[in-house]
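Some structures to go through are shown next.
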Structure 1
Amino acid sequence: MKKLKSCKSKVVSGSINKIMPNIYAVIVKNDYDRGMLFCRYQEFYESPFPEIRNQEFTLEELMRTYVKKNKSGMFTYPADWAGYNIPSNILKKGQKVFSKTNNLYDDVMTDIISCCDKHSKNEKFYLIGADKLSSDIMDHEIAHGLYYTNPEYKLKVDEIIKTIPTKTYNYLKKELVKMGYVDIKSIIDDEIQAYLSTVPHSSWTSIILQKTFKKNFLKFKK
């Protein structure tokens, strides 16, 4: 792991770190600041709300939609999610879509994208958001990063996913949708591999299947 740059602004204090080839982690200790920095791009990527996902929206519109849809009465996004993960193509697309309504968090994200792009030499990269490099969620986010940046890893994982019985796959999908993930196959597959490759134990599926995912993940992580 290598620290590339510090992130200091009126709204965010943290750092950009290279943790694997073309996989970067933005470390922001404050949960609120980290959530606000990532939420616009994360929801643009995989929001369960069709009026938000892959659409043009302001931060204020996202906040109001999130409160309404979750019926919480308040914006709890930074408390609901601890880690974030976004592929570079989504970051760059979102950057263009949001360009006319940039806020202070977007200014920081623009600087982060530029830094990662430079160190990746304009190849595709993956961005992770976490509270610390030793975070319990880091392996989960790295699994997402490998799925996007490493074709060999993705090929192997997709082969394992195909072995999951239909009944089990549908159950996994149902549980992920309950957690707030959108029902899109590419996203569901990515979440299945990330959870089963890294969580200590899952009651979702067989121990043998989970061991297969974990063994594969550890091989590529090394």
Structure 2
Amino acid sequence: MSPSDNLALAKLLQLASPALPVGAYSYSQGLESAIASGVVKDAGSALTWIEDVLRLSIAAMEAPLFLRLYKAWRQSEVPEAQRWNELLLASRESAELRAETVQMGYSLAQLLGELGEAHPFDAWDEVSFPAAFTFCAVRWGIEPQAALVGYLWSWAENQAVAAMKAVPLGQAAGQRLLSALSPKLVDCAARAADIADGELSNMAPGLALLSAQHETQYSRLFRS
């Protein structure tokens, strides 16, 4: 690998790191509600839940939109990036999931300013996390497939940590979850590149219902 490739890798690790100050650790994306309802109760059911969210909610909508956002930024088409950003926000399954991606997108945009990186987000009403993440990926020379795998890994790691806290699961069980998910993340990223505009789909009614219930859940650790 060339020095520029290694730098891009380091930047991707920075974006995917749990230390990135966007508040990802405070969200479970519906998993906590699934645990409270009894849908998720052990390592096996946690893996099934996470795989279903990946397949039904992320693989056919968020992942291909991520690549469209990346392409728009790479071609300096800001209006096109805004269009895909608005579609992504409209696709969120519940109010709290929509608020989550907006909060994380805002936090990443704020971080860019603190790092001295020029960005267009001050003029936007709302910024989704994928829109801010892909902007960084293009600006820092990270290739699109690598950026998407890193984004998906960050999501999966957060899901595993949420399961470890709330099921609860041990650390070894959390690592087994991630080992099982890793090839599916790579496959999801590869397939996202082949999804046409007319094939974009987000159909996860269980996630939508449980996330909506989570908004009024009496006791909870996470914001979603």
Structure 3
Amino acid sequence: MNYTLHQLQVFSKVVQAKSITKASAELFMTQPAVSIQLRNFQDQFDIPLTEVIGRKLHITEFGMEIYKMAENIIAEMHAINFKTQSYKGLLTGRLSFAIVSTGKYVMPYYLSDFMKQHLGVELVMDVTNKSRVVQSVLNNTIDFALVSILPEDMNIYEEILLDNELCVVANKQYKLSKKQLTKEDLKSLPLIFREAGSGTRSVMESFSIRIRSRFCNVWSSLQMKQ
């Protein structure tokens, strides 16, 4: 066999993403490049690593076994890099975050200076919804989590970074019959919600608030305060 470390990394990312398209985006590679590396890696084995069923990529049982070993190899490679940098007196290691989708606009602001000062630290950030972030905390697979709504009944250390103001936004051409809306008025309006498991959706489904309308020439924004 003559597979490369790069092929192991590509295969590992494809397994994690369960999609060549998503894997290519996370690897900053083109889809054809990922497909070529995946095919070259598959050529090393007589047993299929993946299969396509209904246009969806699936990992075979053998593929999952190879993935686990590939992850061990990649982890050892990182350990070598971290150990080398630590001998140079640098702070090293992997820093893993799970954050809600809105957090991807916030975390770069808080982490950029730290990452510039500690080039030996590898940052891993999973952007998903609240329920999956909480599950990552429960599974102890991450170092830090960022959510808009703190989970209940969890023994965690928390730090509030900033206020998270939620607003209902309407098209500027949408005509409102009055400037002051009640909660009952809002129930009669067509609304677009986030997916189940989203913290924003949970607030929208359970809030008991006073709604105050604000208007501008671009759009109407209905500020919500708990």
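Where a number appears in this text, it was derived from the coordinates with a stated rule and is not lab data. Since the structure is predicted, the reported quantities are computational estimates derived from the model, not experimental observations. Cβ atoms are built from the backbone, for glycine too; each structure is taken alone.
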Across 1, 2, 3, distance in nm of label points 7 Å out along Cα→Cβ at positions 102 and 174 reaches its greatest value in structure 1
Of structures 1, 2, 3, which gives 39 when relative contact order in percent (Cα under 8 Å, 6 or more apart) is computed from the coordinates? 2
Compute mean count of other Cβ atoms within 10 Å over residues 46-53 for each of 1, 2, 3 and report the one that scores greatest. 2
helix-only ellipticity at 222 nm (-39500 (n - 2.57) for each DSSP H run of 4 or more, over all residues; to 500) gets -12500 when computed on, of labels 1, 2, 3, structure 3
Among the shown structures 1, 2, 3, from which was the value 52 of percent of Cα pairs over 17 Å apart, for residues 62-117 alone calculated? 1
